[in-house]
Structure 1
Amino acid sequence: MHSVLEVLGKIGIVPVIKIDDAAKAIPLAKALIAGGIPCAEVTFRTQAGEEAIRRINKEAPDILLGAGTVLSVEQVDRAMNAGAKFIVSPGFNPKVVSHCIAKEIPVTPGCSNPSDVEQALELGLDVVKFFPAEQAGGLDYIKAIVAPYPTLKFMPTGGINAANIAKYIAYEKILACGGSWMVSADLINAGDFDRITALCREAMLTMLGLSVMHFGVNTANADDAAKAAWMFNTLFGFTTKNGISSVFASDSIEIMKSPGLGKHGHIGIGTNTLSRAIAYFERLGLGFDPSSAKNDAAGKMAAIYFKDEIAGFAVHLVQKK
């Protein structure tokens, strides 16, 4: 997979932008970054699109910038000259796709059925746009057709919103989701960039689905752990689950039989998408301890600790099941 598409996959959300005034491009880019989504697909649906790409590329280089609604070879060249790093088209146009391949710029053409998908595979693509996603059958349709194409990933766009993005992004075949609900033309035209920042942050947190899964409490030995578990059970009527290294008093309280990570214990934070949560927090400047990573039975990372504690508690991310 192209490195640009890998970065989009780590972000998980691609704002699809229709902009009417290029002067609003830079404050819009800053709003996206502040909201935790450092990428954008600026469409060629308006005359301002190309100039907006040019301005963002020059003045906000931290944004991974693509061009959308690209319908011709000529538009590919204009988008690239303006600074676009990836191309998105609403349908599968062999000329556009072949030109992008020749120019070595990643392209995700719109595909809505197996015939489109197989044309994309024939040209060597491993990511396609699924458009219009909800109207074409949504996630259920993707799951229904994906079995013959084990290497393919999708970028659904069309009808994606805060209510359904978590469902889409949890499926392993989804690279990222395109959407415009957090960057509507009305908000951009009104210059309401604070609202755009808030909606972007809300979209990112909705996708990640962060929540406290359990608290871990350190004790000196197995006897102390058993006593602590008994007290929790007496107070709340919990049922004890005895393990090798800890005792669970309910699913949300883990009592360690010996001092574990963290001065006092640890906190488990669940997420819908572990890899994207890691990337999100790394963009915010938080580091992780690679040696603490744990894999599931399939060999995929299931948990990892942050480098720093919070008030004496180690904190780790856990992939929700």
Structure 2
Amino acid sequence: MLQKLNHLRRKIEEWRKAGDLLGEVQTLAHLLEEEEDKELEEEMQTKLTLLERKLGGLEIESLLSGESDSLNAILSIHPGAGGTDSCDWAEILLRMYLGWIDKKRYHSRVVDWIAGEEAGIKTGTVVVEGTFAYGYLKEEVGIHRLVRLSPFDAANRRHTSFAAVDVIPETEDFEVEVKDNDLKIDTFRAGGPGGQHVNVTDSAIRITHLPTGITVQCQDERSQHKNKVTALRILKARLHNFYELEKEKESKKRHEEKARIEWGNQVRSYILHPYSLVKDHRTGVQATDVERVLKGEIDGFIIASLRKSAMPGK
């Protein structure tokens, strides 16, 4: 509730500032009607630019009006077709999102990280904490494709790799009831990225929800109890998402799309060879600075997708 209150206070303050700026622009425009003044004209142009930026930010927030948009997000990445290249690509994608999270000044925790056999990751899960974290990241759900000269191919041939991004909102505990008898809980030894957080005790937790088969792992903390608490939070969020999908007519279609991590349901292509280009397949937005995108500069793609989703008939 405190988080929601702070958000509403900030929102009111932003609208107040926009109103004040509009008033100043109108006053300057009135003065310029009476007499020409280069300094006043430059001042008005500066304030118009500030007003445009502020209204742009408020417009984006108005697009995030879904019931769960303001919640924290649980982001998971899984490699698809492409072997070692896809595992490596999944890790690159995860680091891209961590860069984006840092730029948004959100807080992130990598709660599950299973390294690939040769490189990259087999899976990675991040809890993203911040207002509208889910509202923004839900636009990233789907298949992301990479085209490059493979660093794992002795012949240096071009490879296409796929990875699936899934995002669900972190719901409140009371929204989903989980019975102890429905849970299978296993412990194992934790290991993290780059050999960090390696435990000498079985502190990592794996929880399987027997009725649905949904499995969650957490190895972020050294404490088995803390890992269990986090894993239960993620499990409840995934169960909530599962039950919501069951209510929808499109749930079967979505599960089928997630099952085959290849060409279907593509969100974006990242091409490093024979040319440099990132292309969003939903909106047509493109960027030629691939390295900048892979460092987390993805707001342009997300905002374009939000605007398209808000269009009538979408």
Structure 3
Amino acid sequence: MLKGRLGLETARIPHADRHGLLWLERGELCVVDGCLHFSRGTNSLTPTLDQIPHQAVSMILLGPGSSVTHDALRLLARHGTLLAAVGQDGVRSYTAPPLIPDRSDVARRQAELWGNPRRRISVARHMYALRLGEILPHRDLDTLRGIEGSRVKTMYRLMADKHGIDWNGRHYDRAAPEAADFPNQALNHAATAVQAAAAIAVQALAALPPLGFIHEDSGQSFVLDIADLFRDTVTLQIAFTAAKQASDGVDEPIDRLVRREASKVFRKQQVIPSMIDCIKQVLRMEEVNGAGDDRDE
């Protein structure tokens, strides 16, 4: 769209001035009298109809039991409000239609850093520093991966001991994921939940999922990068808490226990907003527009 064409460009509220994410579930996102509404209980005797301030939020997370009309999609696209279909409490991310974000500064910054080999490894080292608690002198990515991998094995053992769970190592068979023991199953489900949260954060900032600084082959490489920053504080906490519940005989499937625990942790730790802040930090967005200088760590 041409800048300022028909006055629509300046009519939109910039995402920087909006109020973040809005969670909706079990209803229909529709348009009534030209305004966005969310209708709940359409099959009951007392349906409710809530008007949604779509111009004042950056992204709507549409949860289970919900539907969206064609008019609602049109209105969201017109005002640059993002939409994502997610699982209960945001522990799954299914799709986020590209509704054309109103700014490209994060994507351009990410591409700039990723496209320069020296700066790319600098960002990777910064990510490892956040995970390891120290800046390592190594500049070879394989060496950093090896150091972090050894540390993760230790963290698995420590978390298992903390929760009183027998730990026999990390094992995962893609062909038979349910054949693993409770801790390994819980780790798989917890990793999926945290990756969903990271996907929402990446989508909310209009960053580029394929351009990862540590992960390389996946189309969601940057999502995996961000999710890994929360492995110790979020993923392992969720997984081993749920595994402990399963080991104690709680009569629910392990994936449900993980989702329920993930929901609690996500709310308590404000995981998605924290991920958004982390993305800005690792991309050094404060340097954009001359707010800082470019230097390696």
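When Rg and Dmax of the Cα atoms in Å, for residues 151-238 alone is calculated, the result is 17.0, 55; to which of the structures 1, 2, 3 does this value belong?
Going through each structure in turn, the value belongs to 2.
Between 1, 2, 3, which one scores greatest on distance in nm of label points 7 Å out along Cα→Cβ at positions 55 and 111?
Largest one: structure 2.
Could you tell me which structure in 1, 2, 3 was used to calculate Rg and Dmax of the Cα atoms in Å as 22.9, 80?
Traced to structure 2.
Just so you know, all these numbers are worked out from the coordinates, no wet-lab data involved. The model shown is predicted, which means the values in this text are computed figures rather than measured ones. Cβ atoms are built from the backbone, for glycine too; each structure is taken alone.
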